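Novice: Listed after this line are the structures, all set down as structure tokens.
Taken together, the values in this text are just the output of simple stated rules run on the coordinates, not laboratory data. Fair warning: this is a prediction, and the values are worked out from it, not measured in the lab. Cβ atoms are built from the backbone, for glycine too; each structure is taken alone.
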Structure P
Amino acid sequence: MVIDRDDDVIHTHTALAAHHPPSGRITLHPGPGTTSETGLAHDLLAALGKPPLLTGRFPAGRQPAWEAAMAWMTALPVTRLTVLRAHRLTTRRAMRLFQLQALTGIHLTLVCHRPHLPAALHQALQTADYSLTTDLDAARRHYYGRPIAEPPLADESAGTTGRWLTLPALERLISYDSPRPCIDPCTPPPIIWRHRPPPVPLTAHTTQKVAHRLHAATAHPRLAAAVVAALFTGASLQQLATARPRDYDTAAATLALHDRARYTDGCAAHPVPPWAGVFLRAAACFTRLVSGEDQELLAAPGDRAHLLRVAETAKLRPPQPPAARREGPVGRVEWDWRERQEAERYEAVPISRVRPSRR
């Protein structure tokens, strides 16, 4: 806890200067004019570089903003959270932050720009283990902590974010296969690609672009993870929807997808590349917080429109048909081009001629 007795601008500037998510440091400056817990969650998502609103379908219309914020804070390498204007926090808002700290283990610093703690914050701190400081140098150490050992990844340049990334692994995202999740416990073997080729692994440069774009495109952990999973499995949304939180093995770094009827390659465990782990960890945490172990880890079949919108917002698409073969208006992504090609090849197979009868 930092006490800024005189509301000195140097305290605010120092805390804001420490904000650098790639280095694990978040400075949260809550927006004025609201005391709601959801509003604070939206501010936290924005501080993480995400859209504050979640797209998707939610029961009773309630956006699980806090669950999303907690999931991302758990999955991302965030180690320090500094909250400015802490004297304006209600007791419930402060308790939300303490719950976040308990779940993630982050170093939480509240900055109170008043000589004394207000009653609401004092009440929230009754059960917390904390220390007070008024010294700027000590406060700076709270904001920055130790320097990280590894340099953060460079952000994608602003000049390239408007270009489409064409990714063949997304060709089957809206495929018409219809696998179903296993009812009984299922421990699938490693994937053996029998009926379709494995997706080509993305280059390090491409994975960095994809991750950067998806982080900025949506705050919804499950939708982001579904796009990522499609890229390293080549699976359709129908098959991605068979995964449950228990199907993601963090220790083995595998994701199990199910296919009881063997529409594709049967139930199988897919290796999760390191860059994709943060998205699956966020999705698993989010799903457990919102709905439990028996719900979809990734997007559900009914989330198709939201999922495609997230991919298009991130400028990710499958290969597109040539101009002469397009069925939609120019500029619209045609997600079913691969399916149409396969249907045309099937229809082009000549029908066996019937032998004339002998009479």
Structure Q
Amino acid sequence: MTQATAQTRAFVTGFIPAIALLATVAPAHADLKICNRMSYVVEAAIGIDDKAATATRGWFRIDPAMCRVVLQGPLTADRILLNARALGVYGSSPIPQNGSDTLCIAPNDFVIAAARQCRQGQTAAPFTQITPTQADDGNQVAYLAEDSEYDDEQARLAGIQRLLVIAGYDAAPIDGVDGPKTQAALAAFLKSRGLSPEIVQSPNFFATMIDAVQAPSSTGLTWCNDTPHKVMAAVGTDDGKTVTSRGWYGIDPGKCLHPDVTGQPRQIFSFAEAVDADNRTIRLKDKPLNWGGATQLCTRESKFEINEQGDCGTRGLAATGFAAVDMSGGGKTLRFAMP
């Protein structure tokens, strides 16, 4: 895998669905806040463009229906720009964010003073210019929103529904609408973790849910990363009619993840590989550090969901060796470890 294509994959898997920035022109006043009306826990980065100098800073983690101060004091910069990404627990993100400015970011928390010339360990990402509105508290605010246009209450509930589905509970559809199905799934989740219903209103509830999703499970497929490297994984399913491959899912060191496998497929397949900070495949003794098998399924460097598995190469895809996963016990945890 080349560095350029690896960076492309990291770019697509790191960004959240079509972001609508709900903002209009307003005078600068006090702190700048980013508010999340999406069904994803997101991490935001800002770009500050001032007098021909551009800096970036991130990441600011923001739960659904929550706001976060990302810049203190009056807005004096010529332009403020925004980039956001969903947490890796959500797997392959939907539509990448679009933006007219390409600025540098880093995988972990960062401050980059000269953000238009990326150095080692940094990657280029699109940033969107925002023009915040003035909120009732005097702060400037910009919103992250989905096409569903959730309000705060709906965004929070949709965020809970989404994590319940990832954890293996039937809370679909993810629509931000409460009902018996969502309540039953939530009650089952709380009971299985020994949690009281009161914790749902806790400000740390999303962190609790994400920790649960990233822990091994007795049902469904779980990937656990026991290496010191980030792992990118893909899943394949065979329902008897169609074989579908889907990726990429990012799994941080020491974490687990449940890919969103729906229905009851006859067979599940798995492939994973370790990557470095620049999202290049880790190689040991000139061999890629990966975990796969003999079943050839189609993949690509960017986010993908492929329903036809023949002639991968002629269609501009890669034929990748997946391993069949034995799910006869009802659940399977695959642990990725150093050889």
Structure R
Amino acid sequence: MDLREVVSALNDFASPSLAEGWDNVGLLVEPSPPHAVNTLFLTNDLTEEVMEEAVQKKADLILSYHPPIFAPLKRVTWGTWKERLVVRALERRIGIYSPHTAYDAAPHGVNNWLSKALGACTSTPLHPSTAPSYPGEGTHRVEFCTGTEHLDAVLSKIKDIQEVSCLTTFPARVEGEEQTRVSLNCSQKALLEVVALLSQNSLLYHKTEILLLQKPLLPHTGMGRLCTLSEPVPLSDIVQRIKQHLRLPHVRIAVGRGRTPESPVKTAALCAGSGSSILKGTKADLYLTGEMSHHDVLDAVANGISVILCEHSNTERGFLSELRDTLGIHLQNKVNIIVSETDRDPLQVV
């Protein structure tokens, strides 16, 4: 498949618009076209060791969950390891694509996979995502009532304003008088012109309502998950389930105040990676994430919430095996998809 065709399919699988505003997602390194993708190489972190593996396995495109290019590069030399990744990729004609928080938010993404560690449960996003665009044109809705003597003149002037849409009129009765209610959508820029026009007539201006349109929430999409287990499970059993799901011999646990390892867990808030900002303030029996600050753990424990930490990338990496199978179907099995064997969390328990 052509690189652009693959990237289009990846964007369709989980739109980059779902990513957080601070993130750097999408196609980060592009070899000169045309560029065919026969082998797609999946990794959680693109290190120099992982890059060497990708080269050896003749990868044409690397999907690195974490973006290897995050802070802007002022130069591309052999001086730093991230610059060397770019040099190596371009020399070997390997593209680099990163989904990161777009996969965190997606309904079929990383957090959904992590929730399977808890067993049978239902889940909702902790921070729901909004649609990338408004349901209709414009960001604001303006409504006002006017008598027939002003209607034609006002409508004529409004129609001359650019970025005004959905202009409709319908009869209305105001204080016993027959009038016409006018409704329109407009952009922020057009709103200033509409308000300036209406302010020329004090009667119109004082009867004007301005509504800020909201982008609709996307179902089952967003950062983190609040999971409700089908039945309460002892904390010690949850620990074993998580270790088995993540294939880890050890996790770190802080038992909430007033709780014990045998205390039942009915609700769990989780966030793959670093979850402090997403989980903070959420009421649950358990927090599950990769890492949290010492003080955020203390706060949770003081509020009776137990905390399980598995190290940052350990809560993400296992998703790649599921992703491999899902993308195989999404790409119609036209691309060979492999998961890195070198990629691992840099922290080890000794």
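Novice: If we compute FRET efficiency 1/(1 + (r/R0)^6) of positions 75 and 171 (r between Cβ atoms, R0 = 41 Å, to 0.05) for structures P, Q, R, which one ends up with the highest value?
Specialist: For this comparison of FRET efficiency 1/(1 + (r/R0)^6) of positions 75 and 171 (r between Cβ atoms, R0 = 41 Å, to 0.05), the top structure is P.
Novice: Oh, and also: Given a computed value of 60, 50, 33 for Cα extents along the principal axes in Å, which structure among P, Q, R does it belong to?
Specialist: Values: P: 109, 47, 41; Q: 60, 50, 33; R: 83, 61, 39.
Comparing all candidates, it corresponds to Q.
Novice: Can you spot which of P, Q, R the value 2.4 was calculated from, given it is distance in nm of label points 7 Å out along Cα→Cβ at positions 163 and 275?
Specialist: The structure behind it is Q.
Novice: Starting from the value -10500: which structure in P, Q, R was helix-only ellipticity at 222 nm (-39500 (n - 2.57) for each DSSP H run of 4 or more, over all residues; to 500) calculated from? Write down the numbers at each step before the final one.
Specialist: On the way: P: -10500; Q: -4500; R: -8500.
Answer by label: P.
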